[in-house]
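Please go over the structures that come below.
Laboratory data are not the source of any read-out in this text; all were calculated from the coordinates shown. On a predicted model such as this, the values are computed, not experimentally measured, just so you know. Cβ atoms are built from the backbone, for glycine too; each structure is taken alone.
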Structure P
Amino acid sequence: MSVFNRVVVVVIAVVILGGAVITLLVATGVSTPDLLPYGWFESQLRGVADATGGSLAAVIAVSIVIALGMIVLLFSEFIPSGKPASLLISSTENGVITIDVGSVCVLAEHIAASARGVHRVKCLVKENAGALLISCRASLALGTKIPELGPELRSKIKEVVEELTGLPVARVDISTRYEPREAKRLAVR
């Protein structure tokens, strides 16, 4: 879902949640019907305040259900889904081919880890404007020449990911750090 659509959904959910809470406050007698500025919805809220018996119970029940529904909707908009994102490789009338973003990360990490001097690497992949942005953090052995390794890693990752997936790679960022050596105990005799 696009960002604009998500913003619209969130704004509408907040407005509906606010309406349900205000209705609940007026129905339970916690607030008066003239709660909103400029007399907005005052006549409707007076009807809620004057309700008795079964109609009052129905107004309270509906307000609670609507409020809870909007809270669930808001949580679902802000909590990412557990399903990993997929990238579209091709789509024809015969079917669709996609690849999991995590698989592209594994591919980029494997390529980077095969380079001399790279101990560990962790990559993240994002899609932006139809091209991939790959960001890798590599731990290097002491003495590895970063000015030589960085461009080599960038070009290798870009080339192999584009070749194997068919997806364009816009940018590959490499962040490096030397892996600290563990202090070795000196044997004193």
Structure Q
Amino acid sequence: MNNLFRILAAASVIALIAGCGGREVTRTDPDTVTDLSGYWNETDAHMVADSMISQCMNGRWLTDYHAHFSSGERISGPVIVVGGIYNESSEHINTDIFMNAIEQAFIESGEIMIAAGGASRGEVRSEREDQIVFASPETAAEFGREIGADFVMTGNIGSIVDEEGDTRSIYYKVSLELIDVETAIKSWMGSLEIKKMIEW
């Protein structure tokens, strides 16, 4: 009985010690720059999105667009669908976060309108169909009133990894292009490079 009591007491002490050394979680400001592994992260996504949108907004295409519609044919800025941004890098990158950051930067500029694309567009159209059956005629959204996109933005993220000993170099290149929907002409192209050195 004594031996059983000692074993249980020892097990309780070990469990208590193990519990004291548990994981600690600290909440931080989402804007805090963190680069724990050296791989692509949320800081890179937002930095690249802001830089690429700045490049895009300063491109000649926007001046040309406004000159073309100066007669008042269109009362607002160009409409863009942010299409596929493809991950061709050596690591997993959630391109949806990057695409959302680009859309947000465009909208906040006040000069560009973003049309829903992909799954979001499908959900909107499905809701419109449901309204025909379930909503009152006075409040149901009408078909055929979508604003057609003027441009589609697409692009890719690529990377090259070089490693020797305790040092790793990761080179990222993000390339985007804006394509005129009516003519399929590439109206703007931009790119941004990031290089990281990781030592351990």
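For which of P, Q does helix-only ellipticity at 222 nm (-39500 (n - 2.57) for each DSSP H run of 4 or more, over all residues; to 500), calculated from the coordinates, equal -17000?
P
Figure out for me which of the structures P, Q the number 5.6 belongs to, where distance in nm of label points 7 Å out along Cα→Cβ at positions 64 and 136 was derived from the coordinates. Can you show the working numbers first?
Working: P: 5.6; Q: 4.9.
Attributed to the structure labelled P.
Going by volume of the Cα convex hull per residue in Å³, which of structures P, Q comes out largest?
Comparing P, Q, the top value of volume of the Cα convex hull per residue in Å³ belongs to P.
Between P, Q, which one scores greatest on mean count of other Cβ atoms within 10 Å over residues 40-47?
For this comparison of mean count of other Cβ atoms within 10 Å over residues 40-47, the top structure is Q.
Work out which structure the value 15 belongs to, where relative contact order in percent (Cα under 8 Å, 6 or more apart) was derived from one of P, Q.
Numbers: P: 15; Q: 21.
It traces back to P.
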